[in-house]
Structure 1
Amino acid sequence: MNVLSIVGARPQFVKAAAVSRRLRESHTETLIHTGQHYDEELSDVFFEELAIPQPDHNLGVGSGSHATQTAEMMLRLESVIGDTCPDVVLVYGDTNSTLAGALVAAKEQTQLAHIEAGLRSGDFSMPEEINRILTDHCSDQLFAPTEAAKTNLRAEGITEGVYTSGDVMYDTLLQVRERLDTVDVIDVPSEFVLATVHRAGNTNDPDRLAGIVEGLTNCPYPVVLPAHPRTVGALKDFDLWDRATEGLDIVDPIGYLSFIKLVEEARCVATDSGGVQKEAFYLNTPCVTLRDTTEWMETIDAGWNVLVGASAERIRAAISSAGNLPSKPDLYGNGTAANSIVETLEREIEG
């Protein structure tokens, strides 16, 4: 097969690490980095640490409004897909890079495969929700990480070309976990909370961001916050920077392996990231989700994750009470999702 894979953001690099490795055993892959994440600690370091092949093309799109960013990606992807003539375009997740790749593949009448299909939060104020729904309805092969995701697709009338693959992020985590003991990390207290805040729904809303800062600064444990550039800018724009830096240990973005080790060592994780919710689950760390909805409801139902929104009091209370977790169910497969995906593509595309 001739496969064109499109990535552009941290969680997509993590997923591609597993799938690209398996694809390149027998097939030709052209890897496109849209440039959606261009900070070295949000992009380059993932390629290095996860041994992802260097991109064949870096579109260098950078930041911008959702419309501007997506449109620029589509313009640049169109010529690459036209020149490459892939058998299938492979997209991951729910970012603007995902949607841009899906729309161009659909217009070019090229087979489209979506990894992490069928996820739904029910929150249409999230750009990611729009991206994932539109991508699913453009796709020819849809790889759902869970049975619940497959059920979501069926409810929208999507039944053809749907496969339950498991979660490729779990594949990657299993591959690197044995290396964590050799990874150097920043100095942290013996008992700490690891926080991440980056979603536009939180960073663009001064009241929500203020509630999150207040909740984190008032919790009974030290909080380490690797700060996304958007978050730093928002904290300064909304006059929250002084309060945040007084009460939180704000650090620069860190690499994947160092971050995963911190997730494993933390008392709990407080995050608005979908990927980090799962990483906490995989590493047996309680999770407090700084959103009103999540696409990973299985972790909520299992008692390993709690939704608190941006309420300072709920954030403080959830972090304070984190622990004493129930037995953990097997939700996302056994670490062989990449193999399942590639075997299905071989059968459907080559066959």
Structure 2
Amino acid sequence: MSPEATDYAATIREDGNSVVILDQTRLPSETVFVSLHTLVDAAHAIRAMQVRGAPLIGATAAYGVALGLADDASDARLNRVIETLAATRPTAINLHWALERMRRVLQESALAARRDVAWKEARAIATEDKAANAAIGQNGLSPIERIFHDGDVVNVMTHCNAGRLATVEHGTALAPVYAAQAVGIPVHVWVSETRPRNQGLLTAWELREAGVPHTLIADNAAGLLLMQGKVDMVIVGADRIAANGDTANKVGTYLKALAARAHGVPFYVAAPLSTIDFACPSGAAIPIEERAAEEFGAAVGNPATPVANPAFDVTPAALISGIVSERGIAQAGELGRWKPGT
């Protein structure tokens, strides 16, 4: 299938039978599209980080359910498909949110209609993510506008990749940056490399594609730049936000939040409502994924050296200036007003 088959952003596209993703393990050196035809393909894409970013993982998982029901839409098969996809990555709640939404909708559907319903619902999840992220961009523009003074450049720091590559479209943390660019506010982004998988290189790649000025930095340079007053605000994405506002994001985020607080720099989290886990009381209950030591690559040196490779850390709510969603900006302790049914 051609990558131009649908109107979706380049991160994920589909034609009702297969799904095409942009293989992020090949970026930034190559732009390669990969077709997913089976449940195994979708699970591998998530686990191997061919798709990255909580919202995009959720959308891919939804499509994975549709792929997994191609020949058998029974309850038993549906449960096996969801269990397989749920086991791919533990921290990003959007994955589990999307799977539970697919389960609920499909269990209410007639068996004969399930395959078509699965594709329709996966498509709806992707479309809603696009709209939510566009709204995050507009809502997150207001802090940038408050910082901006005529003739000045707003210096934003981010960590990991929370741009359009991490979502169906627009991005989360980068969506306000793109919104600022659209209204003529000059923005410069400090991009931390985000070891060991170097997702910061993906951020740099897409900022370059979008024409946004940016500078790539080593992760450990962030504190110095904050101390020197070279950062006006920090904005990051999230893989799971607990009910009290504690937020899990790529490991290294917590250190930036600490340094931002020490130097009076506002620290924002941007994520769709699907990233908030109201069943999780605090960050202490968020599972932290431990990835393979091999991801350190040549830096490991001696293979006998023990390696710890936590993929995420948790930033306490007290360090977060505001959480930006499609509903607006809330203080971390005010998330209850966004709970479904309120």
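Each reported figure results from applying straightforward, stated rules to the coordinates on display, with no laboratory input. These figures come from a predicted structure and were not determined experimentally. Cβ atoms are built from the backbone, for glycine too; each structure is taken alone.
Please state which of the structures 1, 2 yields 36, 17, 8 when semi-axes √(5λ) of the Cα gyration tensor in Å, for residues 106-201 alone is computed from it. Walk me through the intermediate numbers first.
Details: 1: 33, 18, 13; 2: 36, 17, 8.
Source structure: 2.
When you work out percent of Cα pairs over 28 Å apart, for residues 170-329 alone for each of the structures 1, 2, which one comes out largest? Intermediate values should be presented prior to the final figure.
Numbers: 1: 14; 2: 23.
Structure 2 comes out on top.
As an exercise: helix-only ellipticity at 222 nm (-39500 (n - 2.57) for each DSSP H run of 4 or more, over all residues; to 500), calculated from one structure in 1, 2, equals -11000. Which structure is it?
Working: 1: -13000; 2: -11000.
This figure was derived from 2.
Quick check for you: by mean count of other Cβ atoms within 10 Å over residues 138-145, which of 1, 2 is greatest? Before the final figure, lay out the partial values.
Details: 1: 23.9; 2: 19.4.
For this comparison of mean count of other Cβ atoms within 10 Å over residues 138-145, the top structure is 1.
Work out which structure the value 0.65 belongs to, where FRET efficiency 1/(1 + (r/R0)^6) of positions 58 and 290 (r between Cβ atoms, R0 = 35 Å, to 0.05) was derived from one of 1, 2. Could you put the intermediate results ahead of the total?
On the way: 1: 0.65; 2: 0.95.
Computed on structure 1.
On distance in nm of label points 7 Å out along Cα→Cβ at positions 114 and 154, which of the structures labelled 1, 2 is highest? Please report the intermediate quantities before stating the final value.
Details: 1: 1.8; 2: 4.8.
Going through 1, 2 one by one, distance in nm of label points 7 Å out along Cα→Cβ at positions 114 and 154 peaks for structure 2.
If FRET efficiency 1/(1 + (r/R0)^6) of positions 162 and 194 (r between Cβ atoms, R0 = 30 Å, to 0.05) computes to 0.30, which of 1, 2 did it come from? Don't skip to the answer; put the middle values down first.
Working: 1: 0.30; 2: 1.00.
Computed on structure 1.
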